[in-house]
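S.K.: I've put the structures underneath this note.
Read-outs: derived from the displayed coordinates by stated rules, not from any lab. For clarity, every value in this text was computed on a predicted model and none was experimentally measured. Cβ atoms are built from the backbone, for glycine too; each structure is taken alone.
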Structure I
Amino acid sequence: MSMIEQEVINNIRNGVDIVDIISTYIPLIPRGKNYFGVCPFHDDKNPSMSVSKDKQIYTCFSCGATGNVFKFMMDYENISFPESLKKCADIAGIPINININTQGDNLKKFSELYEIYDIGSKFYQNNINTVNGRKAKSYLKNRNINDEMIKHFGIGLALEDRKILTDLLIKKKYDNKHLLQSGLVIKNEYGLSDIFANRIMFPIEDINGRVVGFSGRIYHGEDMAKYINTKETDIFKKGELLYNFSRAKDECRLSGQVIVMEGQMDVIRAYSIGVKNVVATLGTAVTKNQALLIKKLAKEVIICFDGDEAGAKGTMACANELIDVGVIPKIIRLEDNMDPDDYIKKFGDKFTHKINNPMNVMDFKLSYLKSNKDLSNSEDMAKYVNTIIDELNKIDDEILREITIKKVSEESKLDIDFLKSKLVEVKTDIIIPIKKEAVSVRENKYQKAQKYLIYYMLRNKEVIKIYNKKITYMPTDKYRYLAYEIGLFYKENNYIDMADLMSSLTDNNDILKTIGEIESLNLSEEYTLDEINDYIDTIKEYNVNYQIKKLKEKMDKEVDPLEQAKIAMEVVKLKRGENND
């Protein structure tokens, strides 16, 4: 896991409060001893994640996500354990000398592709700063993109000669297979050559800031596609990325707000007036994966797509994807069919007024859905009202529903109560769905004994001692592995603490999930020795029955009467408990 001593890791974890940390990522609501929030690790619409201030752990009672503060940061930000440790150390004010290694499994698996893109990015950036890049720089400066912004976003230039990058990569000993897989090189009748030529290059990064693709733009006014993008590869999936995600995430978290645009020029232009909490969808229809990424960035989401009809249609689709993952966005619409790039160039800081005064999503939908309809026509009005009712049924914000219904009632002259009767009832209670295992009566008896025993092992070293003394084998694999880790942690540290145990299990998602399952039992913190002994006796009973079953199977296959008699005696001893101390 790490060369850092466990004591240092524990000190760092104790130096921060998991409730304070998680509440900077998602809103938490106090409820009893714990805090609850909408789980960011699955499509959660009701607060099903519990955060314990006492235990310093979180558990989702729906998807089973479980961990301590390090695990939450790792999964939420998609960072390594050392990175999460360093972030917490910085928050706690604890100096730590740590070599952060972000080389994850995916990076190792596709290391050559990442290297090819890193070389390509540096190559393009170098080009734009040479004599050959003067025209491209002049074009960008005419669009008010200065040297600082060119450097900040890694903007570069693909030269007219289609062989230069390919030859460079070949000289660096990359084989043809990887060059073609990268999408930067193509093969034709003349051999291998660059796919990008004579275009301004905008690097596209993954959520960790690694270059995985490019968008190339014409700048001479050529009669060809304005943009061409890297084809999808093993490391570049457009529907799973957001342009500027890695740069924007901290800005979004600080402001509590993220602005979603369509293209990279929109994002770059927003930066020019100091608006940095902004990402773009790479011009694709917004996917569920992108919606979940947006949800991670901030509580408040503002969609600002192009002001034309296509932009309105895209806004509608994006809003619905966000609503489906539990986010009710706000909307900015721009006049005169302008895109954010053009709007900011023309009006500058007036754009910040738009940000501060977005429309609610239902006002946008009212406007969008009535366009091209004649509301004096009964059939059009009926279609309009029915569609609005359908859209309102996707929303769980009661106030927004109430306001919208009043507006629709005024427009349609239909009775408010009649319109309300068409709405699906909104559930206002906090619902915590707990998954229950479908087990037989026999399984349930032994499963419960194992789970309940582990529940108290996680809380008390005396129970661990009893387990070590009386149980030699836990029947179910996942509970046996967890019991082993608990025993090992206690042996090495002479205490048990769930959050510290989780630090030692950061990379073992299966065991962490089992801890989450155990935590969802929500048993009393108090126990009696009689209870513990009952669980142990039940587990022993299972083990004895299992051994007897195996001996009987062996006896059925045995043909020697003397051997059969020996096996029968072993069965009798087991039943008497003679071999079960």
Structure II
Amino acid sequence: MAAGMKNLSRTFVWILMGMLIVGLAGFGAVNFSGSMTSVALVGEREVSVDTYMRELQREQQALQAQTGQAMPMSQLTAMGLDQVVLGRLITLASIDNEVEKLGISIGDENLLEELTKVSAFQNASGQFDRETYRFALDNAGFSEAEFEDDLRREAARTLVQGAIMSGARMPATLSETLVAYIGERRSLTYVSIPKASVALTMQMPGDEELKAFYDSNIEQFTLPETKVLTYVQLSPEMLLDTVDVDEDALRALYEDRSSEYDIPERRLVERLVFSDQDSAATAKAQLELGGSTFETLVQDRGLALSDVDMGDVTESELGEAGAEVFAAEVGAVVGPLPSDLGPALYRINGALEARLTTFEDAKSELRDELAADRARRLIEQQAEPIEDMLAGGVTLEELVGQSDVRLDTLNWTGANSEAIAAYDDFRSAADQVTIEDFPSVDFLEDGSLFALRLDEVLPPRPEPFEEAREAVFQAWNDNRATEAVAAQAQELMAQVKESGAFPEERNAKTETAQTRTAYIEGTPAEMMIAAFEMEPGELRIVSDEDGAVVLRLDEVLPAEDSDEMQMLQQALGTQLDQAISQALFEAFAQDAQIRAAPRVDQQALNAVQSSFQ
């Protein structure tokens, strides 16, 4: 009996063990492997955890090098780069899976040849070195088998890619058609009617007429969506009068700036250096006898005037030659005189007087500079208490009585550019603020402090007639000019249709063989677009805000047969060939991915990302 119970217990234990094994097997089927060695299964290929981790690290390092900022996993995920990396690896695995099905691979000899080409695996003599190879792979976190497998797969992918992309050609008809379209030309005649040339009698419309124009053109007088902002500001200029600057500090700054305030007399000088004293003396004699000029002497030496120009120099900078150069008149050539390069002739082109700014004259400027610097420091000191008050519930209005800030309001549309709205930091804050946001301290480029609050958002709405009256009058007057231009253009076009030519007094202009990208000054930008829509002999009026042109198309010309057009066709043909080659390979990759039916292990992905630094 006891033996039977013992056998039954053993049988029961084996049944439990079997159920446990089956359960664990099911768990492994869902997660690919209990140890999570891969993040995705693509056909028969795996995307390993190590590969995914390495690619994430590369993406992170590239972004950090580009931005100069740390990129944690949360930021990479927010940017969607984790999915980009995973998608790229799945695409490669899909192609590898397809390549394996096709039985394409490189042999050991080809693999060895590829390895020996890698400079990182070569010794000082440029030969493949086994120890260097092993050391480099260890540093990169690869095993030899893993790296060689990657190299085999990459080489096989390259073979397939080359087979698909090489030889793919787009029909020449397409590049020829594009070149014919781009290079096609037009000859045309036109008369320009600028709005500024139209003479209008002075009229003062009544309120009813203006109101009718306002109502019929209400879209011109509709205000954009507007944020009503309340803000406080504390700028260095607001504190200048409250900052004390002592005399000693001003004098110390004046002494530091002495080179700016005490500028010695200077001369604009050109210096021509000779190899010896005799050559310099001979050249000077030629000048004195009128047998040569300074410019000729410079050219004879193979130099340009810019080569001998010293700019503006002080007497001390000229050394031993300084006294005589500064004693000479403007335009004179003196020398030979010594220089650090040898005997030289000096021509004086101009004189700049010494300029001395006394301490008293500079005092106001120096005080403003020191005061502004100290005012910025005072603002920095007030920033934290102001931020604390705002965090404690103090309103912007209440803040005025408890600090040095000034309160103001602004209707923000994004087009504002006056006063504080000229600062980029304020503009950015105004664009981003919402009704739910509480005011907080921020700074402008000049050291000013500000905090703002969004009171309400006004939807697009018509500007009240009384407030828009001046703009309505200007628009009404501009509309009169537009109508007058249109009337003149219509009258002129009727004359041309009747007579078959532009009147001589209208000074018609002709342009020949103009391409689509041509720009003719003083004409609407759309004129060339219209010209390429017209038939020969057709007339058309083309208008813009500055006036109108009456246009006649005279001739349609094909693209010229030039080297430039041939080069353009070759370049387009190359781009089209590359485009179709790339499209074919992308289609192959997409098809391979569909048939590989990728399966992603989200649990493994989460584990990698949670451990990622």
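S.K.: Comparing distance in nm of label points 7 Å out along Cα→Cβ at positions 173 and 213 across I, II, which is largest?
M.R.: Values: I: 3.1; II: 5.7.
Top value of distance in nm of label points 7 Å out along Cα→Cβ at positions 173 and 213, among I, II, belongs to structure II.
S.K.: Here FRET efficiency 1/(1 + (r/R0)^6) of positions 413 and 469 (r between Cβ atoms, R0 = 35 Å, to 0.05) was calculated and came to 0.95; which of the structures I, II was it taken from?
M.R.: Values: I: 0.00; II: 0.95.
Value 0.95 for FRET efficiency 1/(1 + (r/R0)^6) of positions 413 and 469 (r between Cβ atoms, R0 = 35 Å, to 0.05) corresponds to II out of I, II.
S.K.: Could I ask something else about it? Comparing structures I, II by relative contact order in percent (Cα under 8 Å, 6 or more apart), which one has the largest value?
M.R.: Max of relative contact order in percent (Cα under 8 Å, 6 or more apart): II.
S.K.: With P(r) over Cα pairs in 10 Å bins from 0, in percent, for residues 181-228 alone coming out at 23, 43, 30, 4, pick the structure among I, II it was computed from.
M.R.: Answer for the origin of the read-out: I.
S.K.: Suppose you compute P(r) over Cα pairs in 10 Å bins from 0, in percent for every structure in I, II: which one lands on 3, 8, 8, 9, 11, 17, 21, 14, 5, 2, 1, 1, 0, 0, 0?
M.R.: II
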